[in-house]
1. Match the computed value 29 of relative contact order in percent (Cα under 8 Å, 6 or more apart) to one of the structures P, Q, and report its label.
2. For distance in nm of label points 7 Å out along Cα→Cβ at positions 158 and 270, which of the structures P, Q scores highest?
3. In terms of FRET efficiency 1/(1 + (r/R0)^6) of positions 30 and 110 (r between Cβ atoms, R0 = 30 Å, to 0.05), which of structures P, Q is highest?
4. Of structures P, Q, which gives -2000 when helix-only ellipticity at 222 nm (-39500 (n - 2.57) for each DSSP H run of 4 or more, over all residues; to 500) is computed from the coordinates?
5. Output the label of whichever structure in P, Q has the greatest value of Kirkwood radius over Cα pairs in Å.
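Please treat every number below as a calculation from the coordinates, not as lab data. Note that the structure is a prediction, hence the values are computed from the model and not measured. Cβ atoms are built from the backbone, for glycine too; each structure is taken alone.
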Structure P
Amino acid sequence: MVPFTEVAKAYEAQNPGVRILTEGHGSVQVIRYVTELGAQADLIAVADHSLIPAMMYGAKIPDSQKSYADWYIGFATNTLGLAYTPNSRYAGEITSKNWYEILARPDVRLGVPDPRFDACGYRALMALWLAGALYQDDTIMERVLGDFEYPIVVQADDRQSTILVPEVIRPRKVSVRGSSVVLLGILESGDIDYAFEYKSVAQQRGLSFLELAPEINLSSNAFESLGYDLRVKIDYQRFATLIPDFVCQEIVYGVTIPENSPHPEQAIDYLQFLLGPEGQGIFAEQHQPFLSFTIDGIEHVPDEFKGLGGD
């Protein structure tokens, strides 16, 4: 939200009379607001690019044969880790080697974004499972998260593992909130000691940040060296456009213009600004690096973006 807010201010300064209204939610919820709750948006940006084809390509606009989207641009990345404050329990002890032992202590309070609604949430589950594979300790995820009234179950078969998330999440140890942003307030207030967050978010808020091992933090494809096909499966069909599986992959942020955008021409202009030198500079100032652009649905992307890249 921080870099997007700054990009909006810069764009408005150059375009008097244009107002950019930016609204933030967990990535799954961002898309649902458009595809299921009827909200109209000119731009959709999510922390997991794969959600756009999974949740928007097949979803039809009411009274239309058109999908909500048929293209997206992958543009930025991040690093998953643990945000904390100087007042967090054992802040002076925690390291990249012992973090899961610290989190497993009964007096440590951990915050996890809800994996049903937020990409950071299901990525946190992936990181915990990958830690078990990396450190050869398959109890890590269970010890860190503690018990749930309705358990989160792992199904493992040779080199494939699936983390099953139930319809109702009622943890007895960790704090679960609808999005990673919501966790920031209770972390800063001292109600929790640590929270799974993205590196840029922690740096923007002046929080301490523990970067996990490359095989765990999803900033690259280093997790592939562990040799597992890992995914998180939402073990129910609660929402019409909610896909059941989230596949473990490198963090890539994605953006698209919905087919029912109220202001498509202005949206194209704003997206050009976002992806251009000024937008990239603002994101860099806010500790979030851009990637080489990738385009999915190159045949459908507006002509203004066809030269950015593609696969």
Structure Q
Amino acid sequence: MNGTCLCKPGFTGAKCESPCRSGYYGPHCNHSCSCTSSRSFGCDIATGLCQCRAGWQGRSCDIPCRKGSWGMNCQNTCECINGSCNPTTGRCTCFAGVKPSRFCDKPCKPGFFGIGCKYNCSCEQGSCDAVTGSCSCRVGWYGVNCDSRCNGAYNPPSCDKKCKCYGMSSCNGQNGLCQCLPGWTGHKCSSKCRSGYYGYKCQAKCPICVNSNSHCDAQTGMCQCLPGYTGDTCAEACPVGYYGDQCRLSCNCSNKGVCNHVDGSCSCAPGWRSVNCDEGKEGMRAGLRYQIVALFVSN
């Protein structure tokens, strides 16, 4: 009827582009999670089901793993042949008189976790604990699976604090410190580089700009040349045949006339005149004869 987006559970926004923030779930994130126990990571943004920490299960994550299981939501099976399994880590505690198995003393390679390292990590933008599979997100990402971008926010693991950086500058997802673009500086990236400096953190010193309106560009370090000049330091006049701002204009001087590299005005060769040096000697003589005849007739 009106084009309004109907968001899938777990997303909100005018275009359904934003995942639910921590503590909310469902269509348009209208429902509050009931997972307040320290035994959970929070709820699933789509279903609202609690994401239990390793060693716990149940709707409210209040039931410990049964014997023989371990990990998040107790979904992993213990593989301790002659021993008991830690419900949180899955690590074996061997019975008396039994040597530890090969599964107890070697870390998993990146991307795998659990006993036997046979479980794939589900951390999209981060690394997982080799024992529990829990994710440690990269800077700028959050969520149980590190699949939600902070987008102008910080404070892991929930990214619930707003960045206060000016312009297009971004902030560190861990501590909120602003990361300024070239040409800008200050605590909030709100100040341009002072005269004579440019680049990242305004640490680079400008070259000596000879024929320039100012020092160099605060972002690139390039000199801002006056009309008629070019080169890295604006020390060169425009090449023959060109003039003006950035030497982009073509001269229009005919008959070997010389073009001024600043304003494009022509200096005519001997025997030629006019703005573009396109009037020759014969034209000048004819004009003189016409003036003499006109004077004679008038008298």
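1. Working: P: 29; Q: 6.
Working through the options, I get structure P.
2. Values: P: 4.8; Q: 9.0.
Comparing P, Q, the top value of distance in nm of label points 7 Å out along Cα→Cβ at positions 158 and 270 belongs to Q.
3. Details: P: 0.75; Q: 0.20.
Looking at the calculated values, the largest one is P.
4. Values: P: -8000; Q: -2000.
Value -2000 for helix-only ellipticity at 222 nm (-39500 (n - 2.57) for each DSSP H run of 4 or more, over all residues; to 500) corresponds to Q out of P, Q.
5. Details: P: 20.2; Q: 26.7.
Once Kirkwood radius over Cα pairs in Å is worked out for each structure, Q has the highest.
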